[in-house]
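**Q** Input: structures, listed below.
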Structure P
Amino acid sequence: MTGNPTWRRTLRSALLELALTALMLFVVATTVRWLMGTLDPTSGGWWNTPEGRLLALAPLSGYTVTAVMLSPWGRVTGGHINPAITLAMWRYGRTPGRDVAPFIAGQLVGSLLGIAAGRLVWGPVFASPAVDYAVIRPAPGWSWTSVALIETATMFVIVAVAGIGLSSRRLGPFTPWAVGTMIAAQIIAFGTLSGGIANPAREFGPALLSGSPSLLPVYLLAPPLGALAATVVINGIAAHRRTTARTPGCAIALPSVQPRS
């Protein structure tokens with residue numbers, strides 16, 4: 001099977017997704033180590049609060065995703081580094097169905113490798129309570145249902161905006177920046193509440209290596225659900241626009257997401 005050129009391309013792209021996801025997790029883990037691992041609330045000051053450090057963590061995390069998407073390697077695969085995005089790009093017709101499972105497998109393995117690299121590089125402090133393998137935990141009192149609703153909703157918005165960008169030549173170049181900005185915004189808004197990740201790969205490695213997988217099913221399932229719901233809406237709007245454009249007397253053909261051949 002790997003002798004087939006198509007499957008060789010799929011395997012190469014899946015390995016790139018693995019490497020890019022590992023890099024992203026290592027960058028995020030390193031940021032958490034230095035921001036949260038040096039937190040000292042007893043010293044006072046707004047900077048020495050989780051909310052204060054989150055304002056620095058959020059753009060670093062969000063625009064790391066933008067950098068991955070814009071990198072030469074990210075341009076090969078689309079720079080998904082998120083199983084929910086892979087599913088969305090498949091439903092938008094931008095990623096072949098044969099690539100979906102290998103991409104997702106690569107992203108999850110990359111998550112494990114990125115966090116393992118963080119533990120290797122930063123040593124015991126990486127396992128300390130302040131850092132704890134960069135695992136995500138919701139605020140006390142947040143139920144599975146509450147976390148699932150927020151994770152689903154935020155992923156819905158991200159994928160819907162990405163779909164609009166994909167459908168427009170004018171907006172397309174700005175899509176990576178819009179995605180990074182939305183990721184940063186949702187971390188600021190929900191980071192100390194639901195966790196605010198909207199990425200199963202972001203939690204997979206940390207949860208398993210920290211031994212804290214109790215909420216992992218929510219973080220694995222809710223973002224893909226939101227992503228798929230968004231593609232149904234955006235594809236439905238695109239189909240309606242194409243129908244309208246073909247209607248006699250309609251002189252303007254509106255842009256839409258077109259499946260890749």
Structure Q
Amino acid sequence: MRNTISDQLYYSTVRVECGDGSIGTAYIMSVSLNESMGKFFLVSNKHVVENKSDCRINFHTADSIQNTNKTGTYTHKFRTLKWRDAWKFHPNPTIDLAIMDLTPYLHELHQRGIYIFFRAISIKNIPTETEINLIKAMEEITFVGYPAGLIDSVNNLPIARKGHLATVLHEDFDGKPEFMIDASVFGGSSGSPVCILNENGYTDTNNNTFLGGCRFYLIGTIFEQMYKTDDNQSIDIGKVLKSRTILECIEYNFISDLRTVIASSANAI
């Protein structure tokens with residue numbers, strides 16, 4: 001498999017399809033608990049997954065538990081009660097975030113000889129406050145998902161898009177853990193990871209230039225497309241939940257000492 005971060009990002013997302021015809025995006029995150037154990041989570045929006053039924057996800061398959069070679073696809077259909085019980089939400093009900101612990105499902109499939117091929121975004125790719133303060137205004141961003149439900153159905157791959165920060169990342173837009181991106185966002189993009197990806201060098205806010213340097217951060221999750229109020233026309237602006245809400249949601253629902261775990265674990269992507 002091609003080893004650049006940009007190539008691997010195509011294997012970090014899955015398309016969520018539900019019985020009501022709705023389509024959204026979810027992406028896979030990893031948390032290393034120690035040298036030999038970890039957890040994998042699906043991250044999406046509450047409005048994508050809440051109160052849905054007959055939901056399914058098309059995964060890639062691998063030839064072994066080592067998750068080295070892609071071999072085909074596997075569609076996992078979730079029982080409605082399991083689907084609804086699996087998703088946990090942010091403790092603030094106004095924050096449109098949902099997270100599922102994918103680990104037990106992967107274990108169950110392994111027991112059946114089904115191995116899922118994916119590339120997880122490490123929880124350590126969420127930038128610290130110090131790192132956020134080094135990100136320039138109007139920085140280029142990358143997001144991956146299924147705008148308007150679009151997918152490369154033959155290869156089961158998402159659509160990658162680019163844009164720019166429309167509001168500064170080091171401030172909370174309108175006092176909420178959000179920011180805006182200057183990019184065309186459509187239905188189906190909800191739940192897409194928004195990243196800063198520099199593979200050929202970058203410059204920070206201190207005007208330090210890193211020629212040929214690589215930088216990769218998960219900075220948020222798309223949750224809304226913006227429209228003009230008078231004629232409901234898209235203005236090519238997307239709203240994004242800051243990635244710290246992921247940490248808050250995982251801490252609240254799954255791992256109470258997450259910050260300690262992150263500090264002691266190794267980076268994965």
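The numbers here are math on the coordinates, done by the rules we state, and not lab data. Everything quoted here is computed from the prediction, not taken from an experiment. Cβ atoms are built from the backbone, for glycine too; each structure is taken alone.
**Q** To test your reading of the models, identify which of P, Q gives 21 for relative contact order in percent (Cα under 8 Å, 6 or more apart) when calculated.
**A** Q
**Q** Something else now. Output the label of whichever structure in P, Q has the greatest value of mean count of other Cβ atoms within 10 Å over residues 201-208.
**A** Max of mean count of other Cβ atoms within 10 Å over residues 201-208: P.
**Q** Mean count of other Cβ atoms within 10 Å over residues 105-112 was computed and gave 23.0; which structure, P, Q, did it come from?
**A** Values: P: 23.0; Q: 12.9.
Source structure for this number: P.
**Q** Let me ask something else. Identify the structure, out of P, Q, from whose coordinates Cα extents along the principal axes in Å was calculated to give 70, 45, 31.
**A** Numbers: P: 70, 45, 31; Q: 52, 48, 38.
Source structure for this number: P.
**Q** 1.7 is what came out when distance in nm of label points 7 Å out along Cα→Cβ at positions 57 and 97 was calculated for one structure; which of P, Q is it?
**A** Of the options listed, only Q reproduces it.
**Q** Let me ask something else about it. Work out which structure the value -4000 belongs to, where helix-only ellipticity at 222 nm (-39500 (n - 2.57) for each DSSP H run of 4 or more, over all residues; to 500) was derived from one of P, Q. The partial results should precede the final answer.
**A** Values: P: -23000; Q: -4000.
For helix-only ellipticity at 222 nm (-39500 (n - 2.57) for each DSSP H run of 4 or more, over all residues; to 500), the value -4000 is produced by structure Q.
**Q** Computing mean count of other Cβ atoms within 10 Å over residues 9-16 for each of P, Q, which one ends up highest?
**A** Biggest value here belongs to Q.
**Q** Just checking, which of P, Q has the largest value of distance in nm of label points 7 Å out along Cα→Cβ at positions 89 and 233?
**A** When distance in nm of label points 7 Å out along Cα→Cβ at positions 89 and 233 is calculated for P, Q, structure Q comes out on top.
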